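Pasting the structures in now, so scroll down.
Just so you know, all these numbers are worked out from the coordinates, no wet-lab data involved. Values in this document were obtained by computation on a predicted structure and should not be read as measured data. Cβ atoms are built from the backbone, for glycine too; each structure is taken alone.
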Structure I
Amino acid sequence: MRLQITFDAADPHALAEFWAEALGYEVEDNSAFVDGLVAEGRMPASDRITRNGRSEFADVAAAGDPHGEEPRMFFQKVPEPKTAKNRVHIDIRVPDDRKAAEVARLESLGATQLWVTDDRGPLTYTMRDPEGNEFCLH
């Protein structure tokens, strides 16, 4: 069984790129599949975009662990904005001596730090991705 984590997103491609950079993943290249669907008439050309020089689904994107060990991240376009706190969030484990540098790196990618706590164990940074989804670095 393989785990996939799915995000609703305003811009699934930008969010896939953020999480790929954050986790050392790769954005999936589905260009041959997308082009094949259009060529076979199984998908309208209007559902295809070109991004970074390759064909993509207009409304979804995915990123995966290049080693195939960690969960796949899937991003689907939705019309409504995020309006409430996540009921589920991602935790990223980082050694204590690298936490500050990792927070700075994630901020340079578009994340925002919300608060820092150590009241329940390890030093934990609560952050938001570029679309406001909360995640923790601990």
Structure II
Amino acid sequence: MKIEGGCLCGKVRYSAEADPAFVAVCHCKNCQKGIGSAFATIVALPAPALSVQGDLKTYNDRGDSGRSLYRRFCPECGSSIMDEAEAMPGMVMILSGTLDDASWVKPTLEIFCDSAQPWVNLQGEQRRFPKMPTRG
């Protein structure tokens, strides 16, 4: 699948040819603060498949695990573009709002539901987890 997107000002663009490993809604407090919304919708891709044009700035955050979470954004317009988590090596999580065409995005997971805003009630058949599920 061909995936393309970029930031608000257009100085950062990305593309990938890969099927997403997963598509999820994250309700964690750090995602809420980092993107300024009630939740983040993320598309996880294998990092080697992603090509980025333009410069990104990185904020080193900490996830619930205490491990680093690298939040990458456009230094010009501030658009949050992607996250990379030490807990998920080899994966990059694109923020779906930066996709040129997000019409195909259908989350199958909701994570960190313990932190969800009380007024958020997503319709659908997503599996819901209070925290991040463990891979098994």
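I, II: which one has helix-only ellipticity at 222 nm (-39500 (n - 2.57) for each DSSP H run of 4 or more, over all residues; to 500), as calculated, at -1500? Source structure: II.
For the structures shown (I, II), Rg/Rh (Cα atoms, Kirkwood Rh) is largest in I.
Where does the value 0.95 come from, among I, II, when FRET efficiency 1/(1 + (r/R0)^6) of positions 76 and 100 (r between Cβ atoms, R0 = 30 Å, to 0.05) is the thing being computed? Matching structure: II.
In this comparison of I, II, the computed figure 0.7 for distance in nm of label points 7 Å out along Cα→Cβ at positions 52 and 84 is attributed to II. When distance in nm of label points 7 Å out along Cα→Cβ at positions 12 and 116 is computed across structures I, II, the figure 3.7 traces back to I.
Of the structures labelled I, II, one was used to calculate FRET efficiency 1/(1 + (r/R0)^6) of positions 20 and 44 (r between Cβ atoms, R0 = 25 Å, to 0.05), giving 1.00. Name it. For FRET efficiency 1/(1 + (r/R0)^6) of positions 20 and 44 (r between Cβ atoms, R0 = 25 Å, to 0.05), the value 1.00 is produced by structure II.
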